[in-house]
Structure P
Amino acid sequence: MVHSKAVVLIGSLDTKSDEIAFLRDKIKAEGHETITMDVGILGEALTKADISREEVAARGGSTLRELVENARKGIDKAFAVKVMTEGASQIVAKLFCEGRVAAVVAVGGAIGTAIGTAAMKRLPNGVPKVMISIVLSSRMKQYVDSKDIIFVNYPTDLLGLNFLTRKVLSNASGAVSGMLRMKEPERNGKKLVAITSLGVTTPAVMKAKEKLEREGFETIVYTIDTEGLDELLEKGLISAVLDLTPCELVNIYLTNTSQHHTRMALANERGIPQVIAPGGLDFIILPFSINDVPESYQKRHLYEHSPNVTLVRIDSDEAERLGSVLAEKTNAAKGLAAVVVPTKGFSSIDKKGQPFYNDQVDRVLVNSIKDNLHRKVKMIEVDAHINDETFVDEAIKILKSMMRFRSD
């Protein structure tokens, strides 16, 4: 059987199914074939893949069942990432050798970016490769800020044309031409609710997103960098903020790796209803492999999140600092704001049986919030984990009541 060349789409279809399906439909509308590959591990795939996660795991040298069981126990996540990376890379290389790859597009966070780019590196220069990622190194951040700037990595110096550089420049010109052909999607007029997220709170965010959209809201999700959210707040496009994951505060106040000191300030100033939770405030994110973390962290409790990202469990002093910062920022709100605290953990790895679970340190953070929060700001403790439906329901109920009050 002769196969035509196709655009290979790589992503976790438990969390990135909407984006992959959208890309697939757009690419097919331009007359190109697609091959979707699912590299997810935990959640159920929401879109059928041409290449299943079971196939990817098998090609990587394991079974999906083994990876899922280990991940649920909080062990060997790094091994799972390595397996899926190797599996995806081998499959893409095989498809290319069979003459079936026209281009590769991947979508992901830290783990999805590691898997997607590893697969792309198996292909020669000149084959179109697009990584749609929320991950940018600090060096790249200075060039792009919060804008959707597309970089094309030039494989040689910029000194004249040859067979290779003509191909790369042709791809770049084709990308621009394709963008110009696309029509801008129309706004739907729905109220826009911003939600903050990170991989460790994704289950909560997905539940919240589904519930809010079912009730007629549109949602927009931001991860650790929320400068783009500030732009929308300045334009008056955001109706409310469900700040489930304010982990940017760790980068600002513990590691000094972010200068976004206005975090929460615009929402406060504009009186936008806010529900804030301590999601992701149980760790520090280091952009290093676990073998390359700075010496000052080497004796701390570490967790290998992905090949290039290591997490450090915060200690009691850091928890107290973060709690006071969160309270101080919430106190500055000119509109309605509330802090909603899940008492059974702040992230997927801060849960009973998981590697970062430490209820004593979590309680230090909660007490610090309570001690520093003004009386005018409500603090509600929910006997649940942040990713539990019970917690999400309570957070949304409070946010909706604030929005109703503001509109009355």
Structure Q
Amino acid sequence: MFDKLYKQPHAIARHQNGPLAEERRRYLVYCAEQQMSLETLEHIARKILIIARTLRLVERPGELITRTEIVSAAHRWVKERGRKVQNVCRECRRFIGHAVRWLSFLGRLQTPVAVRQPYADLVAQFIDYMIQERGLSQRTVAYNSQQVQAFLTEIDKANLQLRTLTGSQVNELLANKIRNRGYVRVTVKRIATAIRTFLRFAEQHKWCKPGLSDAIRTPRVYAHEGLPLGLSWDDVNRLIAATEGDESVEIRDRAILLLLAVYGLRSGEVTTLKLDDFNWEDELLTVSHGKNKRPRTYPLCHPVGEAVLRYLRVRPRSDRREIFITVLAPFRSLHGATVGGMVSRRLHALGLTLPHYGAHVLRHACARHLLAQGFSLKEIGDHLGHQSPQATRIYAKIDLAALRIVGEFELGGLL
């Protein structure tokens, strides 16, 4: 393996004669099977040789290595290099990352002892209830369970018991969390709702006092009090125009941005698009994994189709069925947060000042554009995949041009 990465005899000999040569060779073969480039493999080979020497692994056969020791070794190695290191934090992260992955592959990484969370059994039952009986989405279940577990942990830290908890104690715990984090009203409402739902479930199972859930005080949040303002359609065109390069990342991002803007898709819907969701013969696009779990079919417009086809020509060869995958091996499907981060970086690069910079601003921009083109709220709701017309009604508040015409209407002698 080493002779494929290096041409110079002394470089090949250094790696072949170095510590744990066979273990390093097996790991490099594994990485090559993940379709990593030769440049990446050469970088990994250098790092794991340094790691083997720094951690003195030959002198400790079979011994498990802790993460704490890896971190200490990383800082020690960086310190020994002195001025040769331009970015200390970055080099430490790389050392730790390579060490953790290699030692995990070898089975020599000491796994930390899992700390059992307080009331973990109750949270597990609540999760099962949300999935089996409520049919909530995976994201909602994850958020609610996270908030409930944090709430129960705070109860345990305060030396309180769930079965004897009072309403005033619940509100005090929530108030402390809100003060420390500086949450806005909508976030406070969401957290309180998750905890209230759990307490109602707990009351049914007699884990707490009856009526405890009704004692939670939440801020009033008015329907449609927020306006989805921000990105104009001209700004959307500027954003997409900024991805006209020939690099694979630019080509991939352009296809993603067009799907977000033209169809108003959510970031999670884009990342779960599969190769089979594009019917090229009939020019149709099917979104099979929407928020309400109902497939939606769209006519595939030519600019979007051309952008996706162009991406597929440069897409790394992979067995994954998801359309959009990482540029570098090991190839994985993109996460919704990755798409949101990409949109945010590109919006900041345009110098725009917006209330929010995530992928959802393109969904709002799509709805506003359709409204300006004269589409009805029903048509916009169907396009966005809204299950209820209430979700689309908010866009009636932002047709400012139409409101201005109404405001300037001449009433003649009526007044």
Structure R
Amino acid sequence: MVRFHDTGCFCMKNDGKTLLEECHGKISVMAVTGIRSEYDLMYPLLLAMSKSEKFEVKVVATGAHLTAIHEYSVKEIENDGFNIVSRIPTSISLDDNLHRVKSCSELMAGLGEAIAQNYPDLLLVLGDREEPLISAVVANYATVPIVHLAGGDSTNPEGGNVDEQSRHATTKLSHLHLTMTDNHTKRILQLGEEPWRVITVGSGGVDRLRMTPHMSPSGLAKESGLNCEGRYGVLIHHPLNGDFESAKTEILNTVKAAKSLGLHVIVGAPNSDPGSSEIVKFIDNLEGIEVYRTLPRAAFINLLRHASVLLGNSSLAFHEADYMGLPCINVGERQRGREHSGNVIFSQSNQDDISTALSCALADKSFRSHLRSNQSLYGDGFMAERTLEILETLPIKRKLLAKKLMY
């Protein structure tokens, strides 16, 4: 069960005028999102704020949302009815480290303009990609307080990963930290953040699962166009540190292992990290599988609900799959250090090890006895409601911006 941090209710720190009062009863929140997976975690909170008379929601769409490789997922934000105040194209689709750096500069310039034109009271970011990091830098110089969701996490892969540094750098640049687990809260406190700024609220991903209606396998097949009425596994695999050759090997070995056990394999396109376009080309040419680029939110969640197993190295295995009672095989080094509920089996990259792990996930009674639906290490499905209460009692802007180091 997700709890507030042990220091007590956030509003106890606020002994004077609130930000809500300072903003004359309506707080303008600008949310920056660069990819579908991150937006889906943000969505329940954006929806809750948009339904409240105390908040005005403005969205900045950038990065992979505006690229063909992810089928212009900005359309999902449009369909959800949010006010997109700025679209900032970047070079991220060119898919190498140089253009990822250029994308950062493009976002920095564009976001500076967006903030100057829209005067937000808070900037909302999530996770560990370059978009939250650059957004936090810009907002600090624009004197806009930053709310960071899902900080304090750690994946700690062998060989390192820029996401680790980016996540914690974003934490140090942010003014309010709304974490997914108590261990994440403790990690942020170890970074010297003031306790009143750090609260465990859970993951919006669990809210999203609770909110999404169930589809039958036949209804899902009709909605998605995928062959999902039999026994299947979903494979989502991202390159680590741009090493797409290793990722290709891991994907191929995973597909072979799954098919050897009689599973149909449905493969999702990877995120926009360097090397992702090579992965897309590779999976497009694999035989005997199905591939999707992006799916409507309800279809994607129900694809996971009816799956026998989740394969690959997606954070979905940790943040959301346990709420569905879905067993997961994490292949390779990505996500190795991430906190989980016991639904994840870690596998080496070779086919034999993947097959052994998969056999355990599908048939081992001891392992499967620990799978429980409708409960999660990462929340109870009410992250958005909890967060609204916190935002409504924030102190005034001057107090939010005046950070003190606790070491």
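Figures for the structure shown
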| quantity | calculated |
| --- | --- |
| Comparison of P, Q, R by distance in nm of label points 7 Å out along Cα→Cβ at positions 84 and 244 - largest value held by | Q |
| Entry that produces 4, 21, 30, 26, 14, 4, 0, 0 once P(r) over Cα pairs in 10 Å bins from 0, in percent is calculated, selected from P, Q, R | P |
| Answer label among P, Q, R for the case where distance in nm of label points 7 Å out along Cα→Cβ at positions 116 and 372, calculated from the coordinates, equals 3.6 | P |
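None of the figures in this text is laboratory data; all of them are computed from the coordinates on show. The model shown is predicted, which means the values in this text are computed figures rather than measured ones. Cβ atoms are built from the backbone, for glycine too; each structure is taken alone.
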